[in-house]
Structure P
Amino acid sequence: MDKVCVVGLGKAGLPLACVIADSEVEVVGLDIDAEKVTKLRKKINPIPEEPGISEILQRTVGKNFSFATDYNEVKDCNVYIVIVPLFIDENKKCDFSILENAFLNVGKVLKKDDLVVLETTVPPKTTETFVRSILENASGLTAEEDFYLAYSPERIMTGYSISRYKEFPKVAGGITNRATEKAVQLYKKFCKAVKPVKNARTAELVKVAEGIYRDCNIALSNELIKVCDHFDVDFWEMRAKANHDFCNILEGGNVGGHCIPVYPWFVINEMDVPLMKTARLLNDGMVDYYVNKLVQKIGKSGKIGIVGLSFREGVKEHAYTRSIPLTDALRAKNYEVFGIDPLYNDDEIRKIFKIEPIKNFEELNCIIIMNKNKEYVKDLLKVKDKVIDIKNILNS
């Protein structure tokens, strides 16, 4: 009988732990954030915008779902799924410190025949080299002989996390065939479909490739936005008529979040991939493109409003949001910058984004719509001539 420990209870780890618990598998969610764990023990959902979690907490906490902050509390688990953040620094290099700490601690409680699975999106070969080395050194055990090690990428989308486990196949690959079998057997207990792959390296690249695919296709859309502007063509009308069974032009715009702006660098830093690198730089450069459009629209001074500060509507997350570099670029040109987002209160807007909240759209000289926050459409339509509608929400 498996007892699973999910290490990391963030926007990906907590939904995973909930899905496991809801499948009547015993699970312990471990996080170093004591305040978060205290709330979870009281069945308080720290991600209220994620549908389904609150209901699962009510059903399972105190039964087969418990929580811990100390690795010594999870010694009796025989499965450890690690899903903690991996960030990149200002030079686009991976910062493995959080992952290293997690696996060092897992290694200290690892036992013979335990299964360890990494779900964090990582550069290919991370599981078989970096992770394996840490676990073996910390535990004194040997992978393949004493314990099983595998990789299975999270493939959720924040805001739809619980449902994705029912809709998307789970990919799993171990550093050995036996590890792959063990991981597949585990995930079959709480996922609709599980697809084994040859090894952990393949599973790692499955997830990275998904992000690169999106990034390159969004870059094409962004370049087509520039083409449409050049020829005075409405991009959204062109896109609607161009798309069919053999053509799928994406929306384009600013690419934020912890996924798509990060994963391509795992490959770009490793080898010469000019298409991927160009796409990544082009997408990052869209902030400057829209700033230039604003300058052409209103000149070199004025009050600018940003609608949508989070990286995506419905997701309260400012890591890698493009509204921050947009704000910085506008400030560098001496514009006054204001912002609004239904997920952030006035104090949070001031503290996190370092701008004043929007109180009246009519007082602004130009407004840039970053997200599909339809709560503001009625008021924005009144000042439509002032708007740069990146998401086309005023015409939808």
Structure Q
Amino acid sequence: MSADPPGARTAAGAWDELLRQIIEISGEERNLRDTLKRVAEFVAETTQADACFVHVIDREARQLVLMGATPAPFDALAGTIRLAIGEGLAGWVAEHAEPALVDDKWSDPRYRYIPALRGENFSSLVSVPMLRPPATVVGVLNVHSRTPKHFTEHDLPRLGEVARLLAGIVENAVLFDRLANREAELERFAARTIELQELERRRIAGEIHDGISQRLVSAYYHLRAARTCTTSDEALHDLDAAETLVTDALDEARNAIVGLRPSVLDDLGLAAALRSLASTLGGDFEVEMDLEPAELPGHVETALFRMAQEALQNVVKHARAKHVRVALATGEEGVTLAVTDDGVGFDPAAARGSLSYGLRGLHERATLIGASLEVDARVGAGTAVLVRLPPAALRADPERGESAAGRAGS
């Protein structure tokens, strides 16, 4: 068998090098546009073409979108050039899942002139579909030359290999983008959910302050006035008891307002809010605070505060503890919030009533912000509640795009 001509061997080697380069960049962490731009440069260089356009299908809009191109002026148009499926030569290739070799595009009725792509500068082109099995088109690769009849039938199989390899890269990138978008939507949903919860808490706090608290204050002064109008020891005793009840109710209302709307969280941050929370618990136990400063998104701060609040309320109601420790730590692995006590503990599998409800609330809040929750409890051995937030959960507030420290101006 005779050897291939030198030119053919060089061409084959160039194609193999092109495939190697595409495989190499497919393993790099690059966004889709950067990847397709580099691929377009490789393809144009290998085929000695003057321009290369990589179009990706937007299935929801049923359109082809230019996502990578060379030379540089064309790549700046990425994301702005769109063709309906079936429109133009690239649209025809996408619709029929077949390649097209055009010696003179001006005489081809399928060609559509797009001023921004300067079609007047190019004469011949080849267009191949990017196919995923069994025959799904995910995009179209167009290669242009100023020279008429620059491309031949021998270019189609090689460009087909390139296009199939590109199809996998494009499909993976699209799936990754969708996942990233859904994660971003989940973050926005979590932030909005927490925000709505806080708005509702503020509304209730306002109603307690303007309604119940004001009526309790009024009742207290009426009782004080009634005291001046009676000399009966029995009546005075009843008035003393009523005043005590009203005073206690007013204190509970004020504590409820503070718990519903911790203004210190907005003003001074999470660590100060946790200290303030511990000072209002009213339990018969010692509280140890070990809090590191942390700059967190607003909705994450709020969620952590509420989880600490729920855990401490469970201590007050159920633990009969003598010592409670609240710790907030930050590091390369994220943020950790821990609430531990030396109380009576409980059996998590047998938890019932308000305790079980509180644990469900903790799990729901942790899930909203992408945190993990561990509850280590044993009967007679105390309870430890541990919340871990990975670095990915500590991005800027999805709604506001900044950290709590940034909002405070620090």
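Readers should treat all values here as calculations from the given coordinates under stated rules, not as data from a laboratory. Here the structure is a predicted model, which means the values were calculated and not measured. Cβ atoms are built from the backbone, for glycine too; each structure is taken alone.
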Of the structures P, Q, report the one carrying the highest value of Rg/Rh (Cα atoms, Kirkwood Rh).
Q
Comparing structures P, Q by Kirkwood radius over Cα pairs in Å, for residues 46-101 alone, which one has the largest value?
P
Structures P, Q compared on distance in nm of label points 7 Å out along Cα→Cβ at positions 222 and 286: the greatest is Q
Supply the structure label, taken from P, Q, corresponding to helix-only ellipticity at 222 nm (-39500 (n - 2.57) for each DSSP H run of 4 or more, over all residues; to 500) with the calculated value -16000.
Q
